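Dropping the structures in below, format is structure tokens.
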Structure 1
Amino acid sequence: MTAIFLSDAAARFGGTLLNPDAKCNSFSIDSRKIKDGDIFVALSGKNHDGHEFIEGIANKIAGAIVSKPLFEKNFPQWVVKDTEKALGCVASLKRDSFKGQVVAITGSSGKTTVKEFIFSILKLSGSVHATEGNLNNQIGLPLTILSLPDASDYLVLEMGARKAGDINYLCSLSRPDISLVNNIQNAHIGIFGDLGSTAKAKSEIYRHLPENGVGVLNLDIDYASQWRELIGARRCITFSAKNKFADIVAINLQSDEHGCYKFKMRFSVGNKTSQDISIRLNVPGKHSVCNAIAAAACALATGAGIDQIKQGLQMVRPLSGRLMVKKLCSGGFLIDDSYNANPESVQAAINFLATRPGKRIFVFGDMADLGKYAAEFHSAVGDYARDSGIDAMLTLGRLSANASKRFNGHHFSSLDALRNYLLSFKDTSETTFLVKGSRSSSMEKVVHMIESREIF
């Protein structure tokens, strides 16, 4: 790839270049993780101002992107009005020189799992760079692009949105060749207001496809016909777990004793004769089938073959905090689904718990970003868990009390109170615990507590 210099960014996007120029080999926004030769981007947030930490790293960095020039320092500085936007500008320059294929994924849930499926498939035929963790916002996505190795053949990106226009911005930087909206659910409905507004914000991803781009379309979403119009004359690959007319369909689903599914994936793309292949996933949950066929459609759009898709899908293992089943010292089990939660993903987790033998206990934390619907959705979780035959519900957090009330469960105001209750359990050898809640609920602390030998 063509080397990027701070002078390139200043020439294209404006601002002022102070002192000698600097080649941009690597970037950092965290002074604690700075490496020799990094370009430091001094971001200013609610709690910290990156400019305050430059003094301590001045002898390590090759240069800096700042909004407050340090005239007494002799290292290169690109002085701009907004360092966050400048980070995106440099990422856009990096994208200019990338000749491989860019796959972009958005949606209400499952983005990371779909990304991991796609990564597993594509790495069988080339070098893949992908979003690390869930760095999918206006800071994380540019950093992912800027860390793209020169030899990469594919770039797979997650895109998150907190408001209308966010996906537009991320697409303007990354310019995807292949785009997917995985699903539309009630996650963040308190921010967007309703599902229609959520769908409109997410669908921005299709507006940025080039003429030779590919829109990957989930036919099981109510907005599919509207999005097909957005994709227009560009190539469109459809997938479904219900619609037999989709290009890729999951049929004959069967769950094993671990909650993982085997199924037939039917490919009927274009005018070709349909072809069925058998898939056995190692990631639990019925919703994982939908994530798998979404990934298959994206991989097919890159040119991946059917055998490669099968092998890649079957290589993926459960991700931390996402329906990961762990054996406890007592002989019982813990389902760690603590990474995040929205109403639909909670139902999916309850469905999985309901398939487990023995006693089933749901430990539930608050779901975030539901706004005026929060009490209603939390109450509905209690109803759903009760109707699904779950044996006990333990809740932690202000909103989850609504679920406990409807279930007639046990609500706790603190982690210590929950811990003391769990210590009273005499025998959990035939018990499965499910732990789930939004990131803000920090339910991973409950997971660590249940895993500890002190309790079970």
Structure 2
Amino acid sequence: MAVAPGSIPIPARPAAACVILPTTQDKTPIHPMNRSMPQPPPDPTTDTSPARAAAYLVEGGEVYGVAQMVLAEAGGLAARGWRIEIISLNPGRFVDECRSAGLNVTALGFGPSPRLTRGSLRDVRTLWTLQRYQRRAARQVARTLSELSIDVVNVAWPNLMGIAGRAAHARRVPCFWAMPNAVGSRWLGLNRWIYQHQCQEYGVVPLATSKYTASTLGDQPVKPIVRYLGVDQNRFNPVTTNSIQRHDIGIPDHAIVLSIIARIGPEKGQDRVLQAMLSLASTSPPLHLLLLGGPTDGPLANALRDTAQRAGAADRLHMPGVVTDPHRYYNAIDIAINCRIDPEPFGLSVIEAMMMRTPVLVHASGGPAETVIDGVTGWHVPAPTAEAFTAGLRRAITDQPRWDQMGAAAQAHANEHFTRDRMVDHYIQIVEQTLNAARTTPHD
């Protein structure tokens, strides 16, 4: 089958097939994951599970982590012979990206999904509007699943989980919710109750990106499965990457380069790391901070420039903006940093850095506390403050003789635990376990 260069080969759409999810005699759904499941993924060289048809329900405008997660998993499954169908509620940038990757896309044109606003008294009315929207959208999605002969349904956004779960349940196929973020606790845990209720009612299997993320959903009545995300080890390969050199981005060769690859925003912590770097002004060689992300013309970016200017360090702050090829920059980076203020659900950029043989300094809360081994593949910072990052940078700089050793350990750790292949292996194992449980559970 001929495909465009860089696109994902998509198998032809087969005849209809579905698996019946059982119910008890009182019609209360039996959650397919109430049975035990082994966590380690299988050896891909011995995996003989059949190729299936998987649908991904998206909004259409996904960016950053969710877009990366969907494309990585979909691409990995397509490489195993699975047929991938993207069902988008709306047109948007991500729809175009999926089509450019060679994925089949069905755009429904429903308009944006209503969203709960943090702490707003309007949430009660929004909940009602959201329910009406989800029922209407679920009917159309269910028809689309039938037309496309889908075996399994996948969804990431919490506000779409009810639609995907309801539609999948109507078609009697399993639904998997890849939780992209932690579940908040506002409204006395109302949203957690809603998500748990939807998982139980529709047989949705929640896949948490870290133990921390799983803990925010809770395990009653449905226990999430921790399924770590993975990075394409072929793309993030320091041996084959055509690297950008320091002189290409105005950084001297003798500098110690710190880097944060993230959207520039208050919750990402760039301002605190800049303060920490400036507090170590006497460091030799000098410290430089490379921020890859945007917007570079917003209030925070301008404040960062002003802070560096006042400290006489304008030449040590570099903001090239959003880049589509972050792997090419790691050869110029000594220490990668994840400094998100609140707990990071997973942290793909952390894995990308380790895979590129770069040790990582992280706020040790959420996913990075689980993926980075303190003192081995990077360094943990106990609090998201300028003072804590200052101490963390001092520790990292003291370890400079070990940077090559730590980078090698980081690469080995990432390649063993956090590759796209391993993520896809684990996903396929979960799917097959779920389908087998559905087949063997008695039902009327």
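What follows is calculated from the coordinates using simple rules that are stated; it is not laboratory data. The structure presented is a predicted model; accordingly, all values stated were derived computationally and were not measured. Cβ atoms are built from the backbone, for glycine too; each structure is taken alone.
When relative contact order in percent (Cα under 8 Å, 6 or more apart) is computed for each of 1, 2, the one that comes out at 11 is 1.
Given a value of 3.9 for distance in nm of label points 7 Å out along Cα→Cβ at positions 56 and 168, point me to the structure among 1, 2 it was derived from. Each step should come with its number before you reach the end.
Values: 1: 3.9; 2: 1.5.
So the calculation was done on 1.
Out of 1, 2, which one gives 3.6 for distance in nm of label points 7 Å out along Cα→Cβ at positions 240 and 384 as computed from the coordinates? Comparing all candidates, it corresponds to 2. Name the one structure among 1, 2 that FRET efficiency 1/(1 + (r/R0)^6) of positions 232 and 344 (r between Cβ atoms, R0 = 30 Å, to 0.05) of 0.55 was derived from. It was calculated from structure 1.
Which structure, out of 1, 2, was P(r) over Cα pairs in 20 Å bins from 0, in percent calculated from, if the result is 23, 50, 25, 1?
Working: 1: 23, 50, 25, 1; 2: 24, 54, 21, 1.
Considering all the candidates, the number was obtained from 1.
Here helix-only ellipticity at 222 nm (-39500 (n - 2.57) for each DSSP H run of 4 or more, over all residues; to 500) has been calculated and equals -12500, so which of 1, 2 was it run on? Can you show the working numbers first?
Details: 1: -9500; 2: -12500.
Structure 2 accounts for this read-out.
Work out the source of 1.00 here, i.e. which of 1, 2 gives that when FRET efficiency 1/(1 + (r/R0)^6) of positions 160 and 320 (r between Cβ atoms, R0 = 35 Å, to 0.05) is computed. Going through each structure in turn, the value belongs to 1.
semi-axes √(5λ) of the Cα gyration tensor in Å, for residues 136-223 alone was computed and gave 24, 13, 10; which structure, 1, 2, did it come from? Of the structures listed, the value fits 2.
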